[in-house]
1. Give the label, chosen from I, II, of the structure having the highest value of FRET efficiency 1/(1 + (r/R0)^6) of positions 32 and 64 (r between Cβ atoms, R0 = 41 Å, to 0.05).
2. Computing Kirkwood radius over Cα pairs in Å for each of I, II, which one ends up highest?
3. Out of I, II, which one gives 0.3 for distance in nm of label points 7 Å out along Cα→Cβ at positions 8 and 72 as computed from the coordinates?
4. Tell me which of I, II gives -20500 when you compute helix-only ellipticity at 222 nm (-39500 (n - 2.57) for each DSSP H run of 4 or more, over all residues; to 500).
5. Taking mean count of other Cβ atoms within 10 Å over residues 24-31 for each of I, II, which is largest?
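Read-outs: derived from the displayed coordinates by stated rules, not from any lab. This structure is a prediction, so every number in the text was calculated from the model and none was measured. Cβ atoms are built from the backbone, for glycine too; each structure is taken alone.
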Structure I
Amino acid sequence: MARTPSEYAVHIMLEGGHREEVRFSTIQDFQKWYSGELVPKSASTEFINVPLKTTQGEYMVVRPSQVVALRVEPVFYGSVDREY
């Protein structure tokens, strides 16, 4: 039986070695942001907003030209904690 992820963690690797993690509720939310904000402005040095689902009023901006890689990881919440 296939499990459905509770959310998606997106790891953003930036030029210079910095890493940030943001979370999206659905893969469609990530795809909408990726194809609507990041890809069209990929060569731009202007800041774009990165949606955060943390405290209200907190935000992050990045320069799309400085994004080196993205890693999308499904996150599953369950009753069993397997962290060691």
Structure II
Amino acid sequence: MATATMKRESLTIDVMPEEHRKIKVCATLQGKTIREYILEIVRERLRMEEEERQLSTMSANIGPVLKELWDNEKDAAYDKL
């Protein structure tokens, strides 16, 4: 987590007024600043994308027999759970 001595970068984005209003309302409803709200969303998205990359790497490295067992029509129903 960031501390006072860690260097930080600035990020600025332009959004439409209606988008800004919606972001502000959502942040306020959660008792957060816009900064806190956006950072939380971005960090969660980055975490999810990292997990997806790791899963992709793992599935690419499993042997053909295991891949066939893992990716089959019969068990595909479990993917939706």
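1. Result for FRET efficiency 1/(1 + (r/R0)^6) of positions 32 and 64 (r between Cβ atoms, R0 = 41 Å, to 0.05) over I, II: largest is I.
2. On the way: I: 14.1; II: 16.8.
Max of Kirkwood radius over Cα pairs in Å: II.
3. I
4. So the calculation was done on II.
5. On the way: I: 14.8; II: 11.9.
Between I, II, the highest calculated value is found for I.
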